[in-house]
Structure I
Amino acid sequence: MRTLLFFLHKYTGLTLGLLLVISGLTGSLLVFHDTLDEQLTPGLITHGENLAPLSTVISNAEAATGKTAQRIDLSRQPGSPHTLRFANDADAPGPLQVSVSPYSGNVLAVRDWGLYPMTWVYRLHYTLLAGSNGKIVVGILGLCLLGFCLTGLVLWWPTGKRKGKWQRNLTIKRGAGRYRLHFDLHQVTGIYLLPVLIVIAFSGVSLVFGKQVSVLVGSALTMQERPSPFSNPTDSAPLTADEAFALAQSRFPEATIQRLYLPKAPTDTYRAAFSLPEDAWQDYGANNLWLDQYSGETLALWQISQLPEGNQFMTWQFPLHNGDALGLPGRLIVLFSGFAPLLFFITGSYLWWTKRQLKRKAIQRRKPRT
């Protein structure tokens, strides 16, 4: 059995290793994607004393695009812009995004998601720039990473009764030669990062194959269907975005509202996505509040702490994947673990190539001389 597992571990790694390297490195870049985007585009940063009304922000963005805004991602920190999302053009890889100053309401940038640097990296990470087919490949890579973790654990597990076997498998031996260094780096780094890699791999699979994973989770844990309420059209004028935001904030004064989804049809609702102080993550608005766009009545609430364990388990996957669930330490762990596939590919390829060369030399020595 160990021979079969070693064969699968080795040749699957050699075959898919480069794709996993791309996935790991791009994942590391995306840990701080908003900060990097603002560093790459300094014009997005503005400052002021008073916030512009959301209605002004939305109308300016709509005037710049000639389209109707679908949602607004609110400024994540002082200086950062509001980002409004619009339907994508036919030839664009993602939605049209407009960055607007939260202070002056001026349009700062109009960009297609997936074409500017950090969203291009996101597309590479999530779809390998190959659309829905690439997304499936990425999901399969996540399953392979889970397989590497499990087979690596079996192959690493000390066997026999030799004294000091556990210590040797948990430390990097110095001065033992290049081959032993690569071998130790491969297995010791892998075993220490094993819990992190399993979490990242499983959460990545759950993001790609969400429906399938939800079915599996639902077979073991209770899950509740996500609500999809509708507004009741009346003769009264719809609420403005400012009024909807104020109502959502009044329902949860301690909440940080991250996104506000805007109604596009007479029966659509306002939906506020927000985080609460007790949430394990603060950049991921997992809680949702639906408001009637005319009366402002609360139509539905999706509060993670009040949901069944199955829904809570699935909600944790995204903030675990990008490290937000553990704050800055979690993000740093995910960032550095993204370099692990590169290390494994380099050391694994070196071990394979060295053994291959030794076998060739041994065969040459055994050949009869003429």
Structure II
Amino acid sequence: MRNPELRGRPGRAAALLAVLTLLAGLAACGEAADSGSAPEQTGGAGGPVKIGLLLPDSYTARWENFDRPLIEDRVRELCPDCTIEYANAQGNVATQQGQIETMITQGVDVLILDPVDSAALQSSVRNAADANVPVVSYDRLAEGPIAAYVSFDGAEVGRLQGEALLKAMGDKDDRPQIVMMNGDPADPNSAWFEEGALSVLAGEVRIGKSYDTVGWRSENAHRNMTGAIAALGPDSIDGVYSANDALAFGIITALRANHISPLPPVTGQDAELAAVQRIVEGEQTMTVYKPFAPQARAAAAIAVALSRGEPVEAVAGDEIDNTTDEGIPAVLLTPVSVNVGNIMDTLVRDGMYTIDQICTPKYAPACERAGLTS
């Protein structure tokens, strides 16, 4: 599967302004509906609009903790009469295929889909389009005739991870040796992240082992890392590229189980609370923070606009290609690198976590050393 191709991207400030403008306009429509000056919104069958939300799993903490409530809340703000149908595939492609077909049968007007396996779900996406149910691909780029895509610039995610890993390993007499723990090969973002990381790492490091981690599961990363340690030797791994925080947990537990100390630098992504605490404690080097609120709000705004038959280009100012279509309207947001030195200015400032949530009694000494508490 080829990596996503960006086309016709405007400046980030212009894209953000477009998002905010459309959100404000949709909010005004919602307020008008509340005041009785606009008719109740109806779906294709004449009843209230139904928006389907399909997320891939529950073992990646962000989906249930952030994305789902943020999307649902914003849909309700913009469209008080809309109903939301929700399903989680628990990492199973066949389950998600069935969920899509069920929602089409139940008469949803729009689908927000985060695909478990983009290629395997292409026929289901096509079935939705044939039933006049537009699909908003969320976070992961689905194959087939999608109406829009909302995510973060995956190549930039990888670049941030690669840059942080190089910096953490420092100057070496020889090129440092790393292990690459990539994501699920069924997720096109995995190749995108890897490509971005290699744009920084290629020529600067030796890649001792590289793995694709099925299902984004930490236990699979643990098994892969254990194999890498056995093959390369416990003293020969200078750093680990980890595509996300769940994989970082499996990697770090494998390093600990093999009594490797000090731990080599390990990257991450998603800013999971446990990962932030590992960063504070010095076990994980960094994570990539993808502010979930703008992403969720943009997806909700696009879904509501599509349910009203309105164009989405005002909010989706970028374009992207998948393997089946070109020029798909897209929102591609900018990720942020987080390390122990900027937790306060990123995650805490944005309200993602409080100091009390991060600095539980177990992590109190580490938080004090990091300057998060006094």
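Nothing in this text is a laboratory measurement; each read-out follows from the coordinates by a stated rule. Please read these numbers as outputs of a predicted model, since none were measured by experiment. Cβ atoms are built from the backbone, for glycine too; each structure is taken alone.
Observations, loosely collected:
- If mean count of other Cβ atoms within 10 Å over residues 87-94 is computed and equals 17.0, the structure in I, II: II
- Entry that produces 24.8 once mean count of other Cβ atoms within 10 Å over residues 143-150 is calculated, selected from I, II: II
- Taking mean count of other Cβ atoms within 10 Å over residues 79-86 as the criterion, the largest value within structures I, II is that of I.
- Ranking I, II by FRET efficiency 1/(1 + (r/R0)^6) of positions 127 and 199 (r between Cβ atoms, R0 = 41 Å, to 0.05), the structure that comes out highest: I
- Entry that produces 0.10 once FRET efficiency 1/(1 + (r/R0)^6) of positions 191 and 295 (r between Cβ atoms, R0 = 41 Å, to 0.05) is calculated, selected from I, II: I
- Entry that produces -17500 once helix-only ellipticity at 222 nm (-39500 (n - 2.57) for each DSSP H run of 4 or more, over all residues; to 500) is calculated, selected from I, II: I
- Structure (I, II) behind the derived value 1.43 of Cα Rg over 2.2 N^0.38 Å, for residues 71-286 alone: I
- Structures compared: I, II; top value of percent of Cα pairs over 30 Å apart, i.e. the largest, recorded for I.
- Ranked by distance in nm of label points 7 Å out along Cα→Cβ at positions 47 and 359, structures I, II are led by I, which has the greatest value.
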